[in-house]
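Take a look at the structures below.
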Structure P
Amino acid sequence: MRSARCRVAATSLFSSFILAACGGGGGGGGGAGGGGGPPMITPTSFPVGGTVTGLVSSGLVLQNNGGEEVTIGSGASAFTFPTVVPNGGTYSVSIKTQPNIGPLQVCTVTNGDGNIAGATVTSVTVTCVTKTAKFLYVPNQSANTVSAYMIDASTGTLAAVAGSPFATEPTPRFVTAEPSGKFVYVTTLGSSTSPPRISGFALNGTSGALTALADSPFDLGGSTPPAAGSLFITAPALNPAGAFGYLSVWNPPPTPTAQLYGATMDATSGDLADIAGTPLPVGYEAQSPVFDPTGKFAFLARDTSPNSSGEIMTFNVSSPSGVLTPSGTPASTGGNRPIAAATPDGKYVLASNAASGTFVVMAVDSAGTVSMVGSPVVTGAAGTAPGVPIYTRRLGVVYLANAPLVGGSTPSLAAYRVDGATGALTMLAGSPYDSKGATLFPMPHPSGKFLYQVNGSTVQRYSLDQATGVPTLLGDVTTPADPPGFLVPDPSGRYVYVTSGVGGSVSSYSVDQTTGALTLVNTVAAGAGAFFPQPVGLQ
């Protein structure tokens with residue numbers, strides 16, 4: 001007869017094993033000889049997993065059988081799904097989300113499908129490859145051209161594309177490639193006699209050559225185009241859907257109000273067409289809108305009048321038409337001349353009040369309504385103005401370059417941690433930091449380990465503490481042959497591209513992945529007034 005202890009144990013999850021150990025279910029024997037230990041239990045379900053190679057970024061999400069998910073961290077070499085699969089059952093491992101925090105990578109799955117055959121699956125392989133831009137385009141403001149270069153993925157060497165430079169409308173500012181990579185658009189400010197327009201090109205995906213579209217250049221605003229002599233044109237903001245985008249133009253004096261223009265992109269011809277209802281009057285010094293990750297909402301920073309009453313306007317975005325519908329009452333930023341950015345999760349809009357010397361976080365609810373979190377914080381010394389908020393997703397920290405508004409003010413770099421759950425700001429220890437006179441916005445390396453900042457004739461860099469986000473300005477600097485203007489890292493993080501408007505050149509630098517130090521690869525000629533470099537395509 002079994003003991004009470006055995007009877008209780010037999011009710012547990014492992015009852016078959018306990019009964020065998022207590023002499024039940026098998027007559028108490030241990031086989032033909034009646035001896036030996038308890039019989040081994042044969043599993044009926046098995047884990048599914050495998051190996052990961054080459055992953056240096058974060059955010060990779062794998063999925064099994066279209067359901068259970070597992071997130072793979074940077075540097076991981078193996079994975080296992082928590083839920084086991086019954087023997088004989090099927091498994092199908094796929095990538096739900098590519099890595100999206102760090103250098104640009106694309107991961108693929110091999111041996112991802114099969115049937116459980118009485119054993120744990122360890123043969124699924126996930127291989128991640130870092131992707132480098134294929135081409136680099138540089139608008140040349142004074143030459144009214146755009147220069148094109150091929151990028152050697154293994155070395156970072158730049159080589160001029162045949163036929164480069166390509167003619168544009170006057171004063172080209174920004175190059176934008178639509179998501180399919182078939183077309184490139186160059187936003188131009190115009191001149192005293194020419195209004196802002198957009199030059200459109202078909203992109204040869206093999207050579208990088210640009211061919212002007214038949215209907216290029218494209219006027220903005222249809223019957224109400226911007227005026228010649230406009231003060232400013234912003235970089236275009238493409239909706240995540242990729243089929244349409246917007247930009248702001250500041251009208252010339254004596255009424256320097258801003259207008260928001262929008263256009264859809266024809267996927268076959270590349271032609272642009274005005275979005276119904278645009279241009280929209282959007283106050284003063286309005287920026288291009290920023291979007292939540294879904295593209296359902298657009299947020300635009302503007303002043304209601306010159307240097308007063310900064311606000312964030314919210315729009316509902318219709319897709320694929322791109323029509324904007326104002327939503328709710330614009331929310332005050334607690335300062336003026338705001339510049340906005342958005343966190344990649346869509347939970348917050350970050351606004352620096354350039355003319356007020358303050359910074360504020362705005363929470364975004366499910367309806368797209370924004371509201372201030374706490375109160376604006378002062379970012380630097382009196383008389384300084386914060387620039388574009390630079391948010392590093394891996395660290396959850398925003399960095400702001402404080403530039404002088406009045407003579408004698410001290411430039412600096414401010415840093416705040418943004419609480420992901422509440423949006424509350426915490427100033428990092430030691431902020432604001434001495435920027436050695438640098439005033440331009442810092443550019444983060446894709447790894448989140450470094451910041452680069454143009455400072456006069458040099459490029460300086462900060463190392464970022466991976467636990468605290470605190471920046472340390474390093475003693476060594478990079479001194480290009482031509483005075484640097486703008487700096488953009490390659491999405492791979494392997495290279496950095498630096499333009500010189502004064503020298504009419506662009507330089508490629510390789511990046512030491514441990515220290516962030518830059519080593520010159522080569523310098524090639526661009527046009528006069530070389531402006532913001534734009535990497536395009538992947539290889």
Structure Q
Amino acid sequence: MRRISPTTQLSLALVFLTCAILITANLLFGVFQGPDTAIDTQRKVLGESLAAQAAALLQTGDRKALEVALASVHKQDRAIRSLAVRRADRSIVVQSGDHAKAWAEGDAGSSSATHIEVPLLKGSERWGSFEMTYFPDHRSDLARVLSDPLWVTLLFCVAAGTALYWIYLRRALIHLDPASVIPERVRQAFDVMTEGVVVLDRRGRILLANSAFRKLHADAGADPTGRSLSALSWLTPGLERNAAQHPWSRAMLGAVPIMSHPVEIGESDTQLRKLKVNCAPIRDGGEQVRGCLVTFDDLTELHLANERLFKTLEELSASKDEIEQKNTELEHLATHDALSGCLTRRAFFDRMQRAREDARRDGTPLACFVLDIDYFKTVNDTFGHVVGDRVIQEVGAQLLASLRATDIVSRFGGDEFVAGMPGCDLQEALAITAKIGRAIQAHFATASDGPRVTVSIGVAALDHRDRQLTDLIQRADSALYDAKALGRNRVAHPGSGDAVRSGTDRAMVDAENG
């Protein structure tokens with residue numbers, strides 16, 4: 001059988017002592033009035049009050065009002081069996097309920113708990129009486145006990161007093177000197193440590209807390225000795241809701257160490273301190289768990305350093321992305337003509353050389369054309385260099401919009417453009433360039449105040465004669481001169497014997513000439 005703790009024994013003794021004091025006070029001074037006495041007094045007071053009202057109504061001769069008043073009282077109080085006003089000759093003047101029968105069941109001529117009689121006087125002589133009967137009390141003994149103020153008070157003292165005395169004595173006994181089990185030299189040794197250290201008893205109460213622990217939070221400065229570690233208000237927000245799941249509780253319950261349990265404490269989200277909690281159960285000679293040693297490692301600075309490192313890495317990554325973007329922009333500026341948006345001569349040769357190698361290796365066609373704006377010097381002389389630059393811009397935009405993304409378009413200089421068309425044979429290249437020439441002519445024909453611009457185009461396709469890339473470009477350039485010699489605004493290719501006007505709607509190239 002489990003032995004009752006001293007705290008419980010003292011609590012019960014104090015409860016019994018309190019009950020004895022209450023009973024003695026009631027016997028000597030009548031502090032508590034019994035339920036029957038209270039009911040009798042209440043009923044007598046009610047009877048006298050009703051008798052006074054009945055006498056007043058009888059004097060006015062308002063019998064009807066008296067009947068209504070008695071009926072109303074009878075209806076409101078279900079414990080009342082009957083009410084009546086009786087003359088001195090025993091005749092009933094007014095009644096509510098079967099009063100004759102109810103009154104006959106009592107002791108004639110005397111009042112009791114169920115029969116109340118109040119005399120009615122007329123002058124100095126008795127005129128009659130006011131009578132009232134109640135139903136007998138059929139409550140059980142338990143119900144009667146629970147209605148007795150003395151017994152209710154005693155039961156409350158037993159229930160509430162036991163709990164309150166136990167709580168008070170438990171805290172009082174703990175606070176007498178729970179730290180005396182820890183020698184002072186041990187305390188001094190723990191205070192030297194930089195990590196927070198707490199020694200708990202087997203109930204989780206603090207026997208020792210070193211100075212480092214008391215510096216973990218602004219509210220931790222007070223001596224926590226004797227308090228439950230799981231009940232510290234500044235620590236519990238960072239722990240599990242169930243105290244049985246706290247690391248020191250699990251360590252003592254399972255008799256196993258709990259290591260590196262993370263806990264966050266702080267007054268706000270911006271001032272959190274990150275702790276690592278280690279718990280080791282303390283055993284006696286019989287290997288029984290008698291307490292727990294808990295350490296709190298403050299990792300806040302380490303986490304802050306890591307956050308600063310991560311932030312620096314993010315900034316470096318952002319800088320790297322920005323540098324890559326700038327490099328891309330610089331590469332675009334280095335490889336593209338600023339005025340037309342087309343490739344520069346050098347970038348054209350780099351990409352076209354790769355396209356030529358792919359065509360040779362895979363046996364796929366490759367075409368090239370050279371485009372020149374007709375009478376561009378006249379445009380500059382007539383409209384000025386600003387308009388001339390705008391013409392070059394718009395011609396470059398038309399080329400980029402008309403060709404495929406895989407085509408290689410460049411501005412060689414001045415008003416001359418060169419483009420490579422991977423995958424296109426001569427026939428396809430001639431058809432595409434003829435459409436380009438018509439599109440450029442139509443674009444400038446709609447302008448109301450600008451020059452009417454046409455272009456001449458020379459087209460060539462890669463074949464066995466082209467030992468170098470420059471050979472292919474040279475043949476396309478020769479075809480351009482043929483187109484100019486035949487009157488401009490047309491497309492020509494080497495060996496065609498004629499040039500096709502790009503401004504007409506007929507077929508651009510004769511298939512036999514291709």
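Laboratory data are not the source of any read-out in this text; all were calculated from the coordinates shown. Keep in mind it's a predicted model, so treat the numbers as computed, not measured. Cβ atoms are built from the backbone, for glycine too; each structure is taken alone.
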Item to check | Which of P, Q yields 104, 53, 52 [Cα extents along the principal axes in Å, calculated] | outcome: P
Next on the checklist: With mean count of other Cβ atoms within 10 Å over residues 283-290 coming out at 10.0, pick the structure among P, Q it was computed from.
Outcome noted: Q
Next on the checklist: Suppose helix-only ellipticity at 222 nm (-39500 (n - 2.57) for each DSSP H run of 4 or more, over all residues; to 500) works out to -500; of P, Q, which structure was it derived from?
Outcome noted: P
Checklist entry - Given a computed value of 0.6 for distance in nm of label points 7 Å out along Cα→Cβ at positions 403 and 419, which structure among P, Q does it belong to? => result Q
